[in-house]
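Asks: Below, each structure is written out as structure tokens.
No value in this document is a laboratory result; all are computed from the given coordinates. The shown structure was predicted, so the numbers you read here are calculated from the model rather than taken from an experiment. Cβ atoms are built from the backbone, for glycine too; each structure is taken alone.
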Structure I
Amino acid sequence: MIAHEATDQFRAAMRDAGIAPPDVIEADGQLHRFRVEGDKAGSRNGWYSLHLDGRAAGVFGSWRSGARSKWAADGKRMSSAEREAFSRLIEAAKLKARAEHRAEHEARAIEAQAEWKRAAPADPMHPYLQKKAVKPHMLRQVGGVLIVPLYDAYGLLWNVQRIGFDGGKRFRSGRAGGLYSPLGDLKHPTRILVCEGWATGATLHEESGLPVLCAMNAGNLLPVAQSATTAWGGADLVICADNDRRTAGNPGVAAATAAAKATGARLIVPEFPEGASGSDFNDLAALRRKGAGYA
């Protein structure tokens with residue numbers, strides 16, 4: 001097969017897998033990284049390895065989506081030698097990709113830890129905290145930006161979320177999956193609550209006194225719940241859903257239900273009066289304070 005034909009087929013395979021290929025494909029058998037469409041400028045979460053020796057073959061993926069696929073030219077049955085060579089290529093690419101991904105996360109973690117150390121305790125009068133009617137707890141602050149720490153189950157800070165005066169939120173580049181922001185005493189917990197956002201977690205902690213793990217988004221509920229069952233296997237785990245009842249498929253309840261089923265946790269969902277706005281337990285607490293349909 002002509003080199004450019006193999007490269008074009010490899011590009012097509014990447015597109016079919018939902019990964020927009022880079023402008024230039026290097027067919028040298030080495031691992032290459034590139035910016036994934038929709039990612040921040042400067043990030044390189046896409047990766048691939050392609051060789052043209054013998055039968056053209058390659059492997060590619062995206063750390064952003066978790067997608068990973070392999071490709072071989074022609075689609076004909078491979079010989080034993082070709083299969084062995086292809087397996088070696090795939091394994092080498094996967095190992096190098098994992099190593100580079102880990103190194104990237106570790107470098108970003110060092111930056112996040114430095115930012116956390118520079119920050120001062122959060123001002124209880126910060127507009128976001130006032131709006132959500134919660135205490136700052138362990139949050140820190142740099143200028144007008146709240147800093148939310150994100151840890152793994154071993155207590156290592158890997159990343160932070162920044163919350164501005166207007167409530168706008170953004171994460172630093174780096175690891176996010178499986179991380180959480182903890183609230184309360186987790187030394188010997190008998191029950192742990194898991195929720196999405198930090199303000200929701202602060203409300204749950206303040207009202208129940210129980211420790212809470214804030215997963216920060218619906219997609220991270222399952223990884224956090226799994227980490228919790230590993231780290232605190234004797235604790236009763238409760239997933240506190242966001243009730244996205246006005247969004248098709250109710251993604252908050254769907255993700256929380258899946259996390260509860262996968263880990264054997266209990267599930268609770270906030271229920272709102274007819275016509276009331278809101279989706280999470282912080283919104284529900286706000287309605288109670290206003291007396292909207294509650295005793």
Structure II
Amino acid sequence: MNERTLRLKKSIEERIVGKGGVIDKVIITLLAGGHLLLEDVPGVGKTSLAKALSDSLSLSFARIQCTPDTTPSDITGLSIYRPSDGTFQVLPGPIVNNIVLADELNRTSPKTQSALLEVMEEHKVTIDGKEIAVPEPFMVIGTQNPAEMAGTYPLPESQLDRFMMKLSIGYPDVTASQDMAKRFIEGQLHSRTMPVLNAKDLIEMQNEVKQVSIHANLLTYAAEIVDMTRNKAEIACGASPRAFLSMLRCAQALACMDERTYCIPEDIAESASLTIPHRLILTNGAKLSRITKEDLVKTILGQVKVQ
């Protein structure tokens with residue numbers, strides 16, 4: 001892990017205790033230029049993690065608190081009429097920022113959720129026919145409660161496919177809880193984090209990721225992993241071409257985190273386990289058998305070998 005990446009991780013760890021592995025994956029998503037979905041029960045720090053990341057970066061930030069009555073224009077922006085000169089003025093919404101936190105994304109309606117589809121893929125938003133590019137670098141962090149909780153709308157598959165990773169933070173262990181309590185009592189747990197990187201730093205780091213080489217045999221290995229998800233009896237809908245490209249970019253970011261300029265088979269395998277499971281659609285039989293998407297990807301990785 002290079003000096004800039006280490007600085008960013010240490011900054012986030014000042015606010016998020018005992019979750020170094022999760023923080024590593026968040027940074028990998030950021031370096032790979034992807035979007036992140038955090039799913040977990042309330043109160044484990046999903047929003048705090050997103051805020052800690054944004055506070056550690058000298059970038060523009062907006063938070064959208066999703067509710068059942070949130071409208072698409074509350075996210076993308078709107079066009080208003082100006083009686084003074086008889087013209088319409090386009091007012092960009094909170095999505096036109098470097099880092100956007102869509103908090104409790106699955107508590108708003110599918111119509112509003114779909115407002116994120118264009119901007120997450122094309123990095124631009126269209127308001128009354130006018131295209132507005134979002135600033136670079138750009139990242140959407142969505143948080144959601146588990147689907148079985150009251151008042152949630154499952155995210156459509158097309159939107160899940162736009163998130164590079166879906167992570168769960170989980171409860172802290174006893175040691176981490178004690179550390180958290182100590183910081184809380186001393187008033188240090190929620191202290192504001194100072195930025196340690198700016199937009200120029202981050203763009204340079206993302207460009208370094210893009211320069212990481214992937215040998216032809218590893219490209220074949222990755223393609224065979226994705227192809228097997230499309231031909232597995234338990235999977236009704238396998239990984240998409242977008243998922244394949246996300247997996248490759250994630251592998252490059254993993255190599256970069258290890259300060260390598262080339263990918264190794266372990267990078268491909270780990271990136272597959274991080275980027276593919278949440279995109280798969282299981283058959284009804286697989287669901288009844290309580291087979292998990294993660295288990296299926298693990299099985300596929302055990303069957304596909306590097307040539």
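Asks: For relative contact order in percent (Cα under 8 Å, 6 or more apart), which structure out of I, II has the highest calculated value? Before the final figure, lay out the partial values.
Replies: Values: I: 9; II: 22.
If we compare relative contact order in percent (Cα under 8 Å, 6 or more apart) over I, II, the biggest value is for II.
Asks: Comparing distance in nm of label points 7 Å out along Cα→Cβ at positions 10 and 34 across structures I, II, which is largest? Before the final figure, lay out each step's value.
Replies: Working: I: 1.0; II: 2.7.
Sorting by distance in nm of label points 7 Å out along Cα→Cβ at positions 10 and 34 in descending order puts II first.
Asks: Can I ask one more? On Kirkwood radius over Cα pairs in Å, which of the structures labelled I, II is highest? Before the final figure, lay out each step's value.
Replies: On the way: I: 21.6; II: 20.6.
Structure I comes out on top.
Asks: Another question, then. Figure out for me which of the structures I, II the number 0.9 belongs to, where distance in nm of label points 7 Å out along Cα→Cβ at positions 58 and 98 was derived from the coordinates.
Replies: Values: I: 2.3; II: 0.9.
Label of the originating structure: II.
Asks: Quick one: mean count of other Cβ atoms within 10 Å over residues 122-129 came out at 13.4 when computed from one of I, II, so which one is it? Please report the intermediate quantities before stating the final value.
Replies: Details: I: 16.6; II: 13.4.
Corresponding structure: II.
Asks: Using the calculated result 3.1 for distance in nm of label points 7 Å out along Cα→Cβ at positions 42 and 226, pick out the matching structure from I, II. Please report the intermediate quantities before stating the final value.
Replies: Values: I: 3.1; II: 3.9.
Among I, II, the structure yielding 3.1 for distance in nm of label points 7 Å out along Cα→Cβ at positions 42 and 226 is I.
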